[in-house]
1. Given that distance in nm of label points 7 Å out along Cα→Cβ at positions 180 and 204, derived from a single structure, equals 2.3, which label among P, Q, R identifies that structure?
2. Looking at structures P, Q, R, which one was Rg and Dmax of the Cα atoms in Å, for residues 28-91 alone calculated from, given that it came out as 14.2, 42?
3. Given a value of -7000 for helix-only ellipticity at 222 nm (-39500 (n - 2.57) for each DSSP H run of 4 or more, over all residues; to 500), calculated from one of P, Q, R, which structure does it belong to?
4. Quick check: 1.00 is what I get for FRET efficiency 1/(1 + (r/R0)^6) of positions 36 and 84 (r between Cβ atoms, R0 = 41 Å, to 0.05), calculated from one of P, Q, R. Which structure matches?
5. Out of P, Q, R, which structure matches 149 when volume of the Cα convex hull per residue in Å³ is calculated?
Structure P
Amino acid sequence: MTAMNGHSNLSRWVFEEIRDRINDGRLAAGESLSERDLGAELQVSRVPIREALPMLEAAGLVSLSPRRPAVVTRVSRSGVNQLYDIRSALEPLAARRAAAAVASGKSPERLSAALRAAAGALASGALGDFHTQSGAVHAEIEQLCGNDLLGVLMDPLRERSTRLNVANIHQDPQARHAEHVSLVEAIVQGDIELASSLAHAHVEWGRRRTFETLSSVPGFDPDS
């Protein structure tokens, strides 16, 4: 694979490549990242790697220290709970604002299209694509709510969640999609309270499923 590969933003591409290697365990928790080795493997200079490292840190995937190589972080029980606590506060807010926007006349077509794409991926058995499109559903909810700061806050949370979802991607995807269908329907109908309630229930469903599969997450520390 070459560095450009259709990507216009090289540092973003490097971020995604390193992120995927951490998420699937090719880069192990506690492993130091050599800029030279990564540059050789990805066929890029050290500049985009150095630009990608702060993005990886924001996503909770590496820790950075002055004059030391970046280190792949471990996944802990407390960290997972902290992540879901924040999501439980922000995602119902996003759903409320999105439903209110629709009730005020804003079109939910992009959100509906993302849901249809997720349904198509699920029907074809492409679970990786289903996971990607399900993430797009959440992104469209944030876009629809019209609060730019909320989107800025949610972006790194989605990246942190991706690492956890690698282990449970095969666990009851139909139930995950059914929850998205109900949530999107409430937003499209402009039902503010129902959308908020369903978003909260969806986050807590995700918390339970994550803890059921946590031991399979690459980088999980069983002593955490």
Structure Q
Amino acid sequence: MWTYRIKYAKLGRIRFISHLDVMRAIIRAINRARIPVAYTEGFNPRPKLSMGPALPVGIESVCELADVFLAQMLSPDELCARLGTSMPRGLELIESAWVLETSLRLSDASQASYMIELHDRGLADSADELVRKFDAKDSVHVERVRKDMSALIDVRPLVVDTRVDTSEGVRRLRLTLSLGPHGSCSPVEAAQAVLNLSPDRAKCLRIVRTDIGFGDAPTPRKNP
């Protein structure tokens, strides 16, 4: 059995489908491309596919990862070419590579980075000051609502890094957030806390995941 790690983008309207639906879409693309995928054992064999960290619904990405297990060897370029033409609109295959025994597992992901576009002039002008104030605080709480339950969570220790830059005339907030068993927050929750926004306004921001980091758990950014 051969293992390949694919990197793909999730852009446009398809950002509103769930992590599970993305996995199903990739499996359908594998079948359409007649790629010799390996199957699990047992009474209900399924294509062997391991997905990277779940992307919240409504968030775009240019760095999603999945491990595909094949029963026959293909070159990474051939896999990329065949699978890329079968992916649905909005899921764009970027590259593929062999997974070595020394490669980190997808479950070892420890942080994720996001880009948030600040098209609102007032928000763009005040972004540097808002980031400075956020970094200076020991705790920043936001309300997390799940179904019929709500709870206050402290976002501050989960935000590893914050910075503001300008690209192509657009101000952008860049956040790096912790992943893993020690806690995590969504990029919408982080944007709400850093930019001092209401939940509804934070949900209207265009947020794109730009990188997934591996290795030791990140150390939260120290207060200046």
Structure R
Amino acid sequence: MPTQRTCLILIAFLQFAPIVSGGEKAGSISGVVRFTGESPPAKKITTSDGGTIVHNDLVVDAKSKGLRDVVAIFDNAPAQPKVRNARPVVVDQREMIFVPRVVAVQHGQAVSFDNSDMFNHSVMANSKVAANRFNIFVSPGKPYEHVFEVQPRPIPIGCSLHSWMRAWVYVVPHPWFAVSNEQGRFEIKTVPPGKYTLSLHHADTGMREEREVEVTAGKSVEIAVEWRKVEGK
């Protein structure tokens, strides 16, 4: 008969040891992306109602130099079945900008485009993939949901009524991806052990880097990436 000590050890193992398909113990990867160079000057955009929006392609934390909106994806991870009944990722149109500006979804997961403004917007997706190309008007309080197909490049999203509005949607054929937060940090959990190519991409500037990483069962890999210059800026 199991002792109380044995039961406690088993409970702890189940709580802190993530399992992937086939019962194999998983690993994880966490990292930070920093931009330490000189940021391009912010753009001042005059809106159709006479207001001003200040935008910078690089959103860098002043203290940590962490870069927001970098998408990290395991390029060579095995494709998984299309997900069903997943909660949609919300992209709001608020004060004439898309919030958030960059999202990543697993294939099959919908993106819900909301409109929190008091006037009409549109959601205009531009792609060579027919299923990822559309222009839909979105009225206040009436969101539009769309399930995108996988493609190798991020899908640019705009608004045909307000030309300065821009967002990006990445569609990934597996669940091993993340988007960096305000401090430039990201984490990808429950990764099957193995060797991977980690692709890091910043859509607004085109900055990209690849890292070869090896994920070990029950352990977390940590990486740090530093970018100093935006080419052509």
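Quick note: the coordinates plus some simple rules give every number you see, no bench work behind them. Keep in mind that what you see is a predicted model, and the values were worked out from it rather than measured. Cβ atoms are built from the backbone, for glycine too; each structure is taken alone.
1. Among P, Q, R, the structure yielding 2.3 for distance in nm of label points 7 Å out along Cα→Cβ at positions 180 and 204 is P.
2. For Rg and Dmax of the Cα atoms in Å, for residues 28-91 alone, the value 14.2, 42 is produced by structure P.
3. Source structure for this number: Q.
4. Q
5. Answer by label: Q.
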